[in-house]
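Dropping the structures in below, format is structure tokens.
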Structure 1
Amino acid sequence: MPFWLSIGALGLVQAGLVALPVSRALPMTLARLSGRWWALIPAGSIVLVVAVIELSSDAATWLTYLALVAVPPLAALAMAMLVRGARASWAWGAAPLFALAWATPGSLVGEVAATALTGLACVSLGWLLVSAVPGRWVRLGVYAMAVVDTIYVSADLLQGPNAVLNAAAPAAGLPALQAVHFGSAVMGFGDLFIAAVVGCLLATDGTKCRVCLDISARRQGVGAALVVGLALVFDLLFFAVGELPATVPVAAALALVTWRSRDEGLAR
């Protein structure tokens with residue numbers, strides 16, 4: 001698959017993760033852990049992963065096993081309760097997706113299955129973050145992640161660790177779920193995570209009333225459309241450079257939706 005089509009498809013995946021989440025209340029036991037400092041996770045995850053991989057040659061292997069263990073149950077949680085039309089029985093869908101990703105590595109079917117698992121897991125992680133952190137701090141965390149990502153890519157600090165992490169894979173041909181490989185393009189876990197965080201953030205007003213639910217869905221739709229448009233324009237820079245921070249179009253889309261919502265008096 002040509003690169004332009006592959007990277008365009010991954011931009012659509014990011015947009016889908018903005019449109020897909022629905023709002024759910026955090027269980028009381030977890031709500032006690034809420035705090036604005038969790039907003040440091042998006043940007044901090046980039047710094048931490050780069051530092052760990054630079055310090056230890058085995059870190060990428062440990063991270064790929066962490067993703068292998070964590071992603072399927074998180075994807076099952078998202079299918080059970082955190083995406084549009086979710087139902088408890090859908091949680092079992094994580095098993096065939098994992099089987100396809102394992103049985104058909106490198107094929108389009110296997111890559112779609114692995115991408116779906118990773119993206120759905122990001123929805124669960126995004127829900128946890130958005131549920132635990134006030135909205136304004138989540139937005140700042142998203143913007144900070146895009147800034148850190150841009151700085152690291154511009155300074156050529158991310159490319160080496162990314163290459164090591166993207167090449168890591170667990171034994172026995174098990175799927176590598178710590179990054180997304182689609183055709184000839186690759187996106188990091190964080191690139192999907194930031195999109196899921198934005199989707200969950202835009203969905204959070206939906207618990208208040210039926211009108212708010214409609215407003216949230218509309219905001220997510222606008223956000224997803226902006227991600228597609230901005231990503232397509234941003235990807236034109238690949239004619240000049242070999243790597244781009246894919247977090248930037250998502251953060252820019254959030255800024256535009258937030259600005260539009262404030263004009264309408266709808267922002268949190």
Structure 2
Amino acid sequence: MVARKYDGTAKRDPGRPRTKDEIRELVVRIATENRSWGYTRIQGSLANLGHEVSRGTIANILHEQGLEPAPQRRKGTIWPEFLKAHWDVLGAADFFTVEVWTLGGLVRYVVFFAMELSTRRVEIAGISAEPAGAWMAQVARNLTDAVEGFLRSKRYLIHDRDPLFTFEFVRILKAAGMESVKLPARSLDLNAFAERFVLSIKSECLERMVFFSEAQMRHTVAEFMEHYHRERNHQGLDNRLIETRKAEPPTEPVVCQQRLSGLLRYYHRRAA
């Protein structure tokens with residue numbers, strides 16, 4: 001009876017209300033997009049938006065999300081920031097293989113390509129059944145040629161740790177003013193754009209054919225590259241074509257451009 005007499009639970013206030021989810025999301029967004037901003041600067045940015053939030057609340061929100069204070073959060077450069085800062089001068093390179101059925105059995109050809117990340121344009125730099133250091137050195141010279149080199153305007157080339165990226169290959173890049181960006185071992189998606197191209201050419205074309213000669217395989221790759229640049233919509237480019245065509249009047253008939261006996265198709269209006 002005495003305990004019930006002095007029990008103030010029913011009169012107790014609910015306590016400090018939880019910070020609104022909208023404000024919490026803003027704090028995390030601002031801290032993530034501006035890794036050098038401390039609690040006070042984040043607080044000022046929130047005040048500009050009409051939200052009065054204490055430094056302690058900001059610190060607690062970031063701590064709950066696993067975000068460190070600014071001195072630790074701003075160290076180094078995360079990969080998306082590197083890509084965004086160097087987008088127009090970035091290139092990527094990688095390999096994929098194609099099996100060709102010959103009289104002597106299956107022969108594996110290595111296809112080396114380079115990509116311009118800002119536009120997704122791709123250059124097939126070389127195809128060889130016996131790739132070696134000398135072949136890679138010549139490929140590097142071709143790609144960095146001052147007049148016609150596909151990568152002549154780039155400053156960085158992203159690639160993995162394949163042994164074919166030899167010291168001589170890297171030296172030729174450096175002599176042309178391009179820095180080699182070698183990715184860490186077992187990195188899953190740091191060269192995602194190049195890997196997506198490999199998935200596209202294999203799933204849409206190469207894996208749906210059987211090759212009986214090197215010439216047939218080279219022709220198929222060349223046809224896909226024409227389709228890739230001029231006729232294929234790219235989701236990473238807002239579903240646009242890499243090389244846009246002149247729009248024809250909607251009154252013109254629709255025709256289908258076929259490649260490789262209809263394996264690759266492109267629908268457009270006939271030119272007037």
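When relative contact order in percent (Cα under 8 Å, 6 or more apart) is calculated for each of the structures 1, 2, which structure yields the highest value? Each step should come with its number before you reach the end.
Numbers: 1: 31; 2: 11.
Once relative contact order in percent (Cα under 8 Å, 6 or more apart) is tallied for 1, 2, the winner is 1.
Calculating mean count of other Cβ atoms within 10 Å over residues 130-137 for structures 1, 2 picks out 1 as the one with the greatest value. When helix-only ellipticity at 222 nm (-39500 (n - 2.57) for each DSSP H run of 4 or more, over all residues; to 500) is computed for each of 1, 2, the one that comes out at -10500 is 2. Can you tell which of 1, 2 yields 1, 5, 9, 11, 11, 11, 10, 9, 7, 7, 6, 4, 3, 2, 1, 1, 1, 1, 0, 0, 0 when P(r) over Cα pairs in 5 Å bins from 0, in percent is derived from it? Computed on structure 2.
A short reminder: the numbers here are calculations on the coordinates, not readings from a lab. All figures in this text were calculated on a predicted structure; none of them were measured in a lab. Cβ atoms are built from the backbone, for glycine too; each structure is taken alone.
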